[in-house]
Structure I
Amino acid sequence: MTSPRVTSVTVDLKDEEPIFITPLSDLHIDSDQFDLDGFLHMMQERAKLPNHRAVIIGDAMDLVVPPDLKRWRASVQDRSIIGRDDWLNAAVDLAAERLLSTGCKFDLIAPGNHEDEALKRHGIDVTSMLAHSLHCARGGYSGYIEYIIRSKTGDSPPARRCEIFRVLYHHGAWGGRVVKGFGGARDWCRAFDQWHCFIYGHNHQTMVHRETRIRPKRNGGIVEYPVYIVNCGAWIHNYSDNAKITHYAERAGHMPTSRQTPLIRAQAHNHGYTRGWALEYTVEV
């Protein structure tokens, strides 16, 4: 079964009503160092927002197992998995259980380097397994998610298709302790058109950067519009309370990372007869 490069999601909203999108990356949810309490608190609060949804763009799972000679040690897996012959089934079940317990609607889950490595070494596509459990689309290592925002009045059927909010994503491939992978991420996303927000991860950092783009208008003028380049953060501790446990990030000298995730807000706004509908969107941490 193939996975499309562009995943379309139709959202029916009342006039002026926003959607909220939580872009997640690098959860490493089956790791013993996963911040379960902090993650559940954030996601359960966000689930209360109107029309909230979430996407995961890679490394939802850790999948560091004995054949991984570089990173494996007995302390890296969640305690409920250690000692089981069916560790992979147990890890996927654990990840699905924790994600479903947030009460959030997921629109897409995509692989990161950890899932891709498991596919290469073991022939198991855990991303598709999780997508099945979450009842969402299975994305690629990169791609688009387009939100088709339709307006409706009261409980009536959607009036019409209003605006499309496009999110470009890539799991990430860019490090940098100071700039948080921004240089490589910006170079990559500039090759792609017609997006409003670019999200990436991989280096476990959090950042929101806003830029201004210009496009021509039909009357010969120009119009400015914002784009956001967003590093989605991570939900794993690099440094454990027990100094005898050395995470591979600590050994490599990686800086501690904040466990937080940006929040995207988008809505179609009606400016009346002269200007019509317009898309308004922001990203905050």
Structure II
Amino acid sequence: MVMSGNITIHNTNSDLPILGSTQRFVYDTTDPLSRTQCFNQFTPLVGTNSVNDFELRNYNLAGYRLKNTLTTTDTFQFGKFEFQYFVNDSDTTGTTIWQYSPGTTTGSHSFYAGNPPSSNNLVLTLDSTAAIFSVPIYGRRVSGLMYFSGNSTATASMVANTWMKVLGTTTLAATGSEITMPSSNRLTFTTSDPSTSAPTVMLRGNVVFKNAGTGPASTVSFGIYKNGTTLIAPYSSTTMVASATSFNIASFEVMTTATSTDYFELWVMSTATNTPGLTITDGSISITGV
């Protein structure tokens, strides 16, 4: 004999403790159709929305929420769906990480980034016609280049085994992205989205230089300093002869990360004190995203 009927629960407890760490819904092994359903029978009135929240909470009463909202003006009966995080028991509004919003003709997906995500950091919107990115996409490649051309300004008063910034006039190449040169021998990363994870960049240098006067023969090293404080390894070393007419060439390549306002400069070091110093007559320093 098969019996069916309804179960009516009275005096519900909104904070009912569950005993044990595992609770299961076990369905009939012979039934191919299984459903677990929660209904909100509230019918929206003028100015009132119907909201269903399904939450996963930790011991801080914080966690993640699946939220379904139906407004009185929605064209589609299924309403808007959001995936949120919330920070405590009273955080009923939550902060959206992803949402789907149906429209009159097309729906759209919105994705938010940040740590934690924020409504100020909308990074991607998808609908039936286009994908709209709201932050820089580094696939377009961060790039910039400055160059010395016929420079005659010497980097003078060099103290033995001491790094100093190379002097001289540089010019910023006309094309580039996310890079500026606020002053000679300085490439600055100028992203408009500091919340984005710092991209990796490659810096390359090729310079032609000589003794600026009757300076001594020495080993000369060139390297890139980040923000005027950190030498990025490796650096390039070569021999400079005691002649103001003999030119030398140095090349190097380094890799690092760059966040908003980081800047990069060419520095030099000599193994011998050199009062007249050296002069970089020509060459370039470039930066590209990788």
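Determine which structure produced the value 26.8 for mean count of other Cβ atoms within 10 Å over residues 21-28, calculated from the coordinates; the candidates are I, II. Derived from I, not from the others. Among candidates I, II, the computation of mean count of other Cβ atoms within 10 Å over residues 53-60 that gave 27.5 used structure I. Starting from the value 16: which structure in I, II was relative contact order in percent (Cα under 8 Å, 6 or more apart) calculated from? Derived from II, not from the others.
Sorting I, II by volume of the Cα convex hull per residue in Å³ from high to low puts II first, with the largest value.
Check the numbers for distance in nm of label points 7 Å out along Cα→Cβ at positions 61 and 237 across I, II and tell me which is largest. Comparing I, II, the top value of distance in nm of label points 7 Å out along Cα→Cβ at positions 61 and 237 belongs to II. Computing helix-only ellipticity at 222 nm (-39500 (n - 2.57) for each DSSP H run of 4 or more, over all residues; to 500) across structures I, II gives 0 for structure II. Given 0.95 as the derived value for FRET efficiency 1/(1 + (r/R0)^6) of positions 13 and 85 (r between Cβ atoms, R0 = 41 Å, to 0.05), which of the supplied structures I, II does it correspond to? Answer by label: II.
Throughout, read-outs are computed from the coordinates displayed, never taken from laboratory work. Remember, predicted model here, so these are calculated numbers, not experimental data. Cβ atoms are built from the backbone, for glycine too; each structure is taken alone.
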